[in-house]
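Following this line, the structures themselves.
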Structure 1
Amino acid sequence: MVKSLVVLAAGMGSRFGGLKQMEPVGPNGEFILDYSVQDAISAGTDKIVFVIRKDLEKDFREIVGRKWENRIDIDYAMQEMDDLPEGFSIPEDRRKPWGTAHAVFAARNVVNGPFMVVNADDFYGAEAFRLNSQFLSDTSNDANSYGMVAYRLDKTLSKYGTVSRGVCAVDDDGMLIDIEERLTLKRCDDGIIRDGDTAFADETFVSMNMYAFKRSFMDHLAAGLPAFLKSAEKEPEKEYQITTELRHLLHDGLVTMKVMQTASSWFGITSPEDKDEVVARLKTLKQTDNR
């Protein structure tokens, strides 16, 4: 069984104003994704797939890919706006990428077995990769049994603005019941975390796109993409998110998803102001964890 790690690195970050994943943050000039690749290798991953844009390919291969190509099998998938099912084309007023589910779908031709998914600009911690990798091994005979590592909402907020998170409803057995994308989460002046008028407890589980999928998820994405594209014809900002497709699959009873908790810290770059804190935390991590 070949386990892959799919790194979503094509997005430009609507709030960051630049290519988040190209910002060095480690004490030796590492990118956040370098920590994910190292942790994935340590957890038994056999292959790394970087999902990028074609216009990034040359620089990305030179700056990121080259440092890993002698340590593990590296491949690339291009997330292009025109990578659509037959009969669909890019709407004239569409400017932004199609979303995280479309990014995963872009890797369909280079992923042939179970795989993990992470964002390029999020730090997940080594334990998260071990949990997902072990889950894939333990459930290798169940094609529609998926997993995710969840984090406490209060540990994933930004000091500098709102954040988008997949808010999870989990049953007593640790199985995902529902997941809903919330786009403007923040801690308000009264100390309560809210998205608009809806309040959330600090300990609410959220998805940070740290998933463990089987190859069947690519087939589900292929089946769901046409319906999304039809619904997005008059909504040029609408995105095909992993959370969107998971919600449909869960409600239709087609898949199950195990929610795993980790003591690992999450941190990432949501806005430019987050970078200094990430740099400081990685410096501390190097001192305490021999990173």
Structure 2
Amino acid sequence: MQLNSTFNHEDYQLKPKHRVLSQHIMVNDTLPNRILSGTIKVKGNIDHFTENGVVFNGENTVTPCDSVIMATGYKVHFPFISETLIPVHKNQIRLYKYQFAPHLKHPHTLAFISLAQPIGALLPIGELQARWFSLLMTNKLKLPDRKTMELDVDAKVNYNKRFYESERHTIQCDWINFMDEISQQVGCRPPVWKYLFTDFKLFSTMMFGPCVPYQYRLVGPNAWPGARQAILTASKRIQAPLKTNPAIKQSSESGKIFKNFNMIHFIILLSLVTIFFFIILILKAVFN
């Protein structure tokens, strides 16, 4: 509802039949202006092609076309591997964490890197999967038993039912959740809540700032001493290309503190104070 208040999908003829979050989110600031200016015309589904054009559903006239872009996506297909070894049916493939085949005798010896479709960046996932694979191949880690892996695959299949049925939605994953799952296996998942008590500045940045792959270099195998500083300064590097006009007066330090202390911070702080208050009451009741 809030999204439609600023961009009414029905007015722009872009409202889909499925529910929100049932497919990938598209962020495009130029699309509304293109539609309004007439440089893009929204049409219905294709009924059929003619020699020089296309007829859309609900129309009787032919729309002339010079080119047709078939935006049909990709096929999950591995011509270099036997179908009997890694079966694929309508883009469905049963892999543990979209990486290992549980039915193989030695599943850790064959890894599919970056075979996922996240709502977010793919390369950080591939990097984590490569780290996991290298640790498995050097016998520093072991995969779970087959039953555990099969149950995880079933859970991923059920998760994909959140999306409308399509061959496009077979290897879906939520970016941060999926990286947390893999980093848990690698042993490099950061103890975020521990930092609440030991490094509040880092905790606050990780909770309320951008999620960056540096956080999976804080602890565990191949940890990087510069990861903490890289996380703390990530927002500055994002803003750096925009600092092209030195004539604009920068906000004061107090203004920056107030700007960063938003409603979410207030709710977290209030919750912690409330919890602390109840702990005190419980302790008093116990010892009295």
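Just checking, which of 1, 2 has the largest value of distance in nm of label points 7 Å out along Cα→Cβ at positions 188 and 244?
For this comparison of distance in nm of label points 7 Å out along Cα→Cβ at positions 188 and 244, the top structure is 2.
One of 1, 2 was used to compute P(r) over Cα pairs in 10 Å bins from 0, in percent, and the answer was 5, 17, 22, 24, 19, 10, 2, 1, 0. Which one was it?
2
Given a value of -8000 for helix-only ellipticity at 222 nm (-39500 (n - 2.57) for each DSSP H run of 4 or more, over all residues; to 500), point me to the structure among 1, 2 it was derived from.
Details: 1: -8000; 2: -12000.
Source structure: 1.
For the read-out relative contact order in percent (Cα under 8 Å, 6 or more apart), a value of 25 was computed from one structure; give its label from 1, 2. Let's see the in-between values first.
Numbers: 1: 25; 2: 11.
Value 25 for relative contact order in percent (Cα under 8 Å, 6 or more apart) corresponds to 1 out of 1, 2.
Here, each number is a calculation from the coordinates, and none is a lab measurement. Everything numeric here is computed off the predicted structure, so don't read it as measured data. Cβ atoms are built from the backbone, for glycine too; each structure is taken alone.
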